[in-house]
Structure P
């Protein structure tokens, strides 16, 4: 199991990513939606891995939504770094996430992302895909 750390630039959001996939063997995705294009994303996930997202100051966490509103794009309000997209279960502390490789300390180990287009999915299709391929995740605030 590979254990990778990282987070936003100012340190308010920290991540611990455990994955069976070595960074060099990963296939980062560059989502083609308008939000991800503006952030030049390179997303990774491992449905047999584990991701912990820890936020020191919840007031400095932006949980941006658009489109169908089916996930939260976690962005630090202080430094502006987009760290992950998160879909919470009813208690909102556990769910699924996709992680931005550029927020990892060892980001240089990852290959360049390939384009992924999800424009043809409806809201239910997005939820189903994310539960199938995104990483089981915990969101800890405060």
Structure Q
């Protein structure tokens, strides 16, 4: 069976591209730099990935964390693989500020929402391509 992105992730995010065996998404809520990595696999838990894919995903998490710190004003990074609503393995990498609308709470499920303008999504995508973090 061919890998398919979960409908909820597709609805909640913009697809930016891929890096290796991961899809790279950004959540539609522009209030936070909220990126999501989705390894192309059937596993639901990170520890079940093979060593090579685990290493690839961990390297991408680290690179995306540096990207967020370099291109967004953040005080803290949140990295999580919760998966209670969407079982498909996906990793949240979220830049937080002590002044953001949800601080110090979680960002998911919040009523505060601001859609990304298409031009800003294109700018972020171009930066990711420039830094070789994703391809089409």
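No value in this document is a laboratory result; all are computed from the given coordinates. Predicted, not measured: the structure shown is a model, and the values here were computed from it. Cβ atoms are built from the backbone, for glycine too; each structure is taken alone.
For which of P, Q does semi-axes √(5λ) of the Cα gyration tensor in Å, calculated from the coordinates, equal 22, 17, 15?
The read-out comes from structure Q.
With relative contact order in percent (Cα under 8 Å, 6 or more apart) derived from the coordinates and found to be 33, which of P, Q does the value describe?
P
To test your reading of the models, identify which of P, Q gives 12.1 for mean count of other Cβ atoms within 10 Å over residues 2-9 when calculated.
It must be structure Q, since only it matches.
Suppose helix-only ellipticity at 222 nm (-39500 (n - 2.57) for each DSSP H run of 4 or more, over all residues; to 500) works out to -9500; of P, Q, which structure was it derived from?
Attributed to the structure labelled Q.
P, Q: which one has distance in nm of label points 7 Å out along Cα→Cβ at positions 50 and 114, as calculated, at 4.4?
The structure behind it is Q.
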